[in-house]
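The next part holds the structures, each set out as structure tokens.
No lab work stands behind these numbers, since they all come straight from the coordinates. All of these numbers come straight from a predicted model, not from anything done at the bench. Cβ atoms are built from the backbone, for glycine too; each structure is taken alone.
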Structure I
Amino acid sequence: MADPLYVERFTLNERIQHFILFIAVVLLLVSGFALKYADTSWGRFFIELEGGFQARGTIHRIGAVLLLVVSLYHFFYVLFTRRGHEQFLELLPNMKDWRDFKLSLSYTLGASQQKPRFGRFNYRQKFQYWLVVGGVVSMEISGIMLWFHNKSVAVLSKGILDFVYVFHSYEALLVFTVIVVWHLYDMHLRENFPMDPVWLTGKISVERLEKEHPLEYEKLFGGEGEK
């Protein structure tokens, strides 16, 4: 029986996708940075924690396979399911996002008393999603080239492969910044400390929905929502 005080924001399918992505990113970042900073004390600590260089490589490849699987699944979920397609359309940037950004900036600086009114996803969430999509795709392509480097070097020059290695390394830093620093702060620490339970339960309270996503609230329940 539906709970009238809560609405479903993310389905079980979507929460599982998010959780697998979370596990994959953690495995890749920890094992990848352990190698990148192997000459530091904390890098050596993580390599020992992972069972040595060989085990670290295995963990990194497990994370890579998980990332590839969940990425392909998400692609087909968006392409072939009604729910996935609807979510994707909600995540597409538009001019309202730019206006919301300017209004948020004005409100934060005290130049305006009006807050932007968001729909299902605000401009920050959309930006984070597309940064992750771009980061994941580029990481997968460069990672596969490095994983099968013997075949890659037969087609590409060693100089290009060296560039791919450097790109892969610094792209990982960007992913870390977007996901670990910005996304975790924005979703869990900024207003829902210490954690927003929506990623686990999939449910958001009607009260919170009206406050944070008034346009979606109006779409679901009618009325004017929060001014």
Structure II
Amino acid sequence: MLEQTAVAPYKVSYIKALKASFLLIFLATISYRIADQFLTRQIEGLIKSSDGIGSMIWLWGGLSLILAIAFPTWVSVISIYALKNNSVRNLRSFLKNNFELAVLETLRAWGYSFLWALLFIVPGLIRMSFYYLTLFVVLLLPEYEKGEVDALKKSTEISKVHWFKLNFLVFAFYIFMPLLITTIFDEYIIFIKNPMTAVMFAAIETLAILLFHYIVLKLFIDYFLPQNGETHGTHV
């Protein structure tokens, strides 16, 4: 049964979390964008090279893939911690205890989704949509820390309840908005050409990252709140 005292500490405040974590997420976003744009230039250079693609494509492609997994994991951990505590105090200790597990479970989610995608693309995408809440389970549920629940199974269980809302949020924040910005402001988000405007868009992205996690965390907490006198049997 859900204990009200277990939920009470999660007085989620976007503004307080933003004040506490903006600089960390902002710097991470800038670092990611610079690295991503550098890797993209290297890959494009190899593709356009008259000497052929060559073996270096695997190096740059591999680094790009690692970056694409590491950055979302990193900013998600910071966002969830800041939203949970309205602070980033003791973040270093939290990362020391939880970041490795967060990475491992993220890789598990990607791995299972990839295996499903090998069979059919759509089932792979659907499977991935069930794992959106994996990091929330890893970082917030005492039952996971005690080894009583599997992160992917619990994420699937919760995600099915909020499936349409979660997919709308992912589409809005991670597909539609980036595509819109890239289409309209492509030249202005490249650091090597327009560093000032690129920094401005990195700040906007920082606001969006924390807002996304704020909304999803509210859904995550809502799952454990009493529904018609009943609870889902575990607590945050």
Item to check | Ranking I, II by distance in nm of label points 7 Å out along Cα→Cβ at positions 171 and 203, the structure that comes out highest | outcome: I
Item to check | Identity of the structure behind -22000 (criterion: helix-only ellipticity at 222 nm (-39500 (n - 2.57) for each DSSP H run of 4 or more, over all residues; to 500), calculated), options I, II | outcome: I
Checklist entry - With Cα Rg over 2.2 N^0.38 Å derived from the coordinates and found to be 1.10, which of I, II does the value describe? => result II
Next on the checklist: Matching task: 35, 11, 5 is the computed value of semi-axes √(5λ) of the Cα gyration tensor in Å, for residues 99-146 alone. Pick the structure from I, II.
Outcome noted: I
